[in-house]
1. Who wins on volume of the Cα convex hull per residue in Å³, for residues 138-385 alone among P, Q, i.e. which is largest?
2. A value of 2, 11, 20, 20, 17, 14, 9, 5, 2, 1, 0 was computed for P(r) over Cα pairs in 5 Å bins from 0, in percent, for residues 218-329 alone; which of P, Q is the source structure?
3. Could you figure out which one of P, Q the value 24, 56, 20, 0 for P(r) over Cα pairs in 20 Å bins from 0, in percent was computed from?
4. Could you figure out which one of P, Q the value 0.30 for FRET efficiency 1/(1 + (r/R0)^6) of positions 26 and 370 (r between Cβ atoms, R0 = 25 Å, to 0.05) was computed from?
5. With FRET efficiency 1/(1 + (r/R0)^6) of positions 154 and 418 (r between Cβ atoms, R0 = 35 Å, to 0.05) computed per structure, which member of P, Q shows the largest figure?
6. Using distance in nm of label points 7 Å out along Cα→Cβ at positions 58 and 74 as the calculated read-out, with 3.8 as its value, let me know the right label among P, Q.
7. Output the label of whichever structure in P, Q has the greatest value of mean count of other Cβ atoms within 10 Å over residues 50-57.
8. Work out the source of 13 here, i.e. which of P, Q gives that when relative contact order in percent (Cα under 8 Å, 6 or more apart) is computed.
Structure P
């Protein structure tokens with residue numbers, strides 16, 4: 001593998017089927033996963049398509065992934081590729097910030113992922129699950145995609161913004177967050193500022209969320225002025241953080257960092273929780289072993305802890321395999337700023353380069369019997385084969401928090417309930433309406449309280 005220029009370059013294969021107007025844009029929008037699989041099958045490791053006038057090169061396989069993730073930002077730019085996120089996070093935050101500011105913001109985010117913080121989150125998530133399930137009764141049916149979306153919004157908000165803000169939550173917060181999410185549809189890849197109803201709602205939601213978070217900031221500052229101890233959560237980290245020049249974060253920036261962290265953790269948590277539960281119900285042959293593993297955590301009546309979450313290999317296998325077969329993010333992109341050489345292919349500035357984990361995670365040379373769900377599947381030898389959270393310096397900032405949430409959720413759920421499908425297994429399909437892979441509607445499962453619990 002090389003990212004150095006070579007004397008001769010091969011012509012990058014181009015996918016068939018481009019329309020006179022828009023190229024492959026409509027096919028990508030309508031069936032993104034099937035389209036990217038077709039590009040790979042036609043072109044191989046490197047293939048080009050036309051994203052509505054934006055030349056886009058799809059790269060598949062560990063060597064391609066490694067070259068992509070190791071390229072410096074001034075050669076492959078995430079910020080230029082993800083301008084669609086600027087209206088969501090806000091100007092001056094992550095992709096809308098200067099590189100040196102974004103690096104400092106990333107350091108601030110990682111303060112919330114230190115061991116002491118992560119240790120406190122496990123108990124918070126567990127209690128949220130207990131509260132969430134207290135009125136379930138002994139058995140019933142539920143759309144668990146919707147349920148996990150609701151639950152992980154509560155857990156994320158509680159860990160980020162504290163208990164006072166969390167327990168003041170109304171449906172308004174969830175509706176605003178949903179409007180933000182809906183503002184990230186595939187058309188935003190080309191123009192995130194077009195006049196479109198979903199984008200108008202996105203902008204209104206961003207403004208209102210800043211008002212709500214600013215109210216909480218002012219409430220806390222007033223309380224601290226009266227001698228109350230500051231709360232130990234992510235919002236306090238943002239409120240006390242400083243840039244290298246000594247400047248404090250503005251309320252606009254704090255709101256952006258909250259949204260950034262929630263997007264990083266919430267998407268993965270809710271979708272992966274839904275797929276993990278579907279796969280647990282699809283594979284009842286592992287039920288006894290899985291429940292035995294969970295019950296062992298609670299021997300002696302102990303509470304769920306961060307350290308205990310490291311001792312559940314089969315559950316981790318279910319989560320890891322759910323992320324392999326159903327990765328939430330499947331259009332990981334960079335804009336080429338300087339000529340980018342991969343093997344014998346030269347990709348010119350102005351192009352987009354894209355990775356698709358959903359395609360890459362089904363390569364049989366790295367994942368034998370790739371369509372088979374195997375929670376005991378060993379990790380591939382090449383660390384760049386499985387990329388559900390991206391990789392390199394820009395690996396998803398919320399991945400550790402997301403995995404903690406999912407594990408804590410299932411430890412509490414499986415401690416108390418059994419689950420089974422309500423539809424044929426093949427009816428639980430994959431859809432990707434807003435660049436995030438999720439289960440189709442309805443994602444209904446039946447739950448039953450375990451005997452003796």
Structure Q
């Protein structure tokens with residue numbers, strides 16, 4: 001008897017709502033028989049699992065659901081095939097198994113992790129990763145080791161050559177996400193690494209799943225099945241390629257199709273999906289297309305901001321305030337902040353406000369006449385703010401922009417009052433040709449956060465009413 005998918009040593013098995021594992025295992029047997037399971041913890045037999053009958057299997061391939069092992073571990077699991085009279089036909093052992101929550105990590109380079117390794121999160125025995133060579137171990141950056149990836153798509157994207165990266169980089173937000181989720185839930189966490197830097201939505205097209213390991217979607221689906229066909233949710237960072245490729249107008253439609261396909265193929269119509277609103281990029285200002293790139297980039301960010309209103313059970317986490325380790329990649333230190341933000345968003349999405357707050361959202365924008373100055377103030381209110389808005393130094397990040405994409409330098413001060421930013425302008429009226437933005441352009445300086453250290457989202461264009 002062989003177990004081909006669903007169970008291997010050091011794995012984290014996904015729990016169900018009853019806090020016991022629920023995974024699909026696939027294998028093959030040379031003869032028909034009864035599949036039994038024995039489970040021990042610290043050498044002691046788990047009650048009810050002394051070669052408990054699981055299913056009858058025939059001669060050849062089989063697929064059965066394994067359930068009942070409680071959250072926690074580590075466990076030793078033995079699967080045995082026996083004849084009806086109890087004669088053993090085959091036995092397979094798996095060690096160091098945990099039961100908790102498992103997450104798909106997918107997208108492009110800021111998910112893959114290009115932050116400095118000197119700033120990587122500390123590993124934790126209860127947070128593990130399914131590395132790209134199909135083995136489970138304690139999660140330690142880099143968890144996206146493309147050079148050892150089994151799925152051929154990763155080499156194909158790189159022109160048929162093995163993927164390489166500088167030895168000093170490789171920190172992403174996955175490990176910090178897993179550690180924070182463990183702190184929230186007190187159950188083991190598993191991370192399935194699926195990302196590849198520089199990839200576009202067209203390369204993640206679910207229509208290519210028939211290519212299997214030769215497509216990003218197919219490779220992700222293979223890794224999902226390999227680990228028991230059950231996960232707690234998806235964490236996603238992608239969108240930069242759409243800013244560069246000039247197809248930003250297709251982003252929302254492609255995301256709707258992508259999330260729907262995952263939920264269909266993962267057999268979970270309410271699978272939680274938490275993603276990052278792309279941050280910024282240092283792009284050469286002398287390039288002739290810089291203005292168009294900026295317009296596309298901001299379009300992707302605005303569409304991402306609005307996705308929770310289009311796709312159910314999806315949250316978007318801002319990242320515009322974070323630091324970089326190069327011209328586009330979030331620093332290793334701030335990847336830890338991002339991981340914690342993503343974990344809070346996921347925990348709230350699944351379990352409610354007891355875990356914190358939803359990501360900050362734009363609530364309203366309105367103009368008010370300032371009786372003292374005689375000019376117009378713009379009041380920008382936000383929802384889901386933890387405590388009050390604040391900034392280190394002078395609050396920055398808001399822009400008034402005309403229909404030609406030119407910034408009107410008229411906001412001379414920003415006052416932060418509770419969950420409201422009051423923009424003091426020198427204008428006696430706000431033209432209808434002007435729109436308000438937070439985080440306009442490719443690399444704006446945005447430093448406003450709430451008391452939990454969470455950024456406001458990039459937004460715009462938004463009309464001032």
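Each value in this text was obtained by applying a stated rule to the coordinates, not by laboratory testing. Remember, it's a predicted structure, so these values are computed and weren't measured experimentally. Cβ atoms are built from the backbone, for glycine too; each structure is taken alone.
1. Numbers: P: 216; Q: 166.
Going through P, Q one by one, volume of the Cα convex hull per residue in Å³, for residues 138-385 alone is largest in P.
2. Checking each candidate, the match is Q.
3. On the way: P: 24, 56, 20, 0; Q: 24, 50, 21, 5, 0.
The structure behind it is P.
4. Numbers: P: 0.30; Q: 0.00.
Checking each candidate, the match is P.
5. Values: P: 0.90; Q: 0.15.
Comparing P, Q by FRET efficiency 1/(1 + (r/R0)^6) of positions 154 and 418 (r between Cβ atoms, R0 = 35 Å, to 0.05), the maximum is at P.
6. Numbers: P: 3.3; Q: 3.8.
Label of the source structure: Q.
7. P
8. Values: P: 26; Q: 13.
The read-out comes from structure Q.
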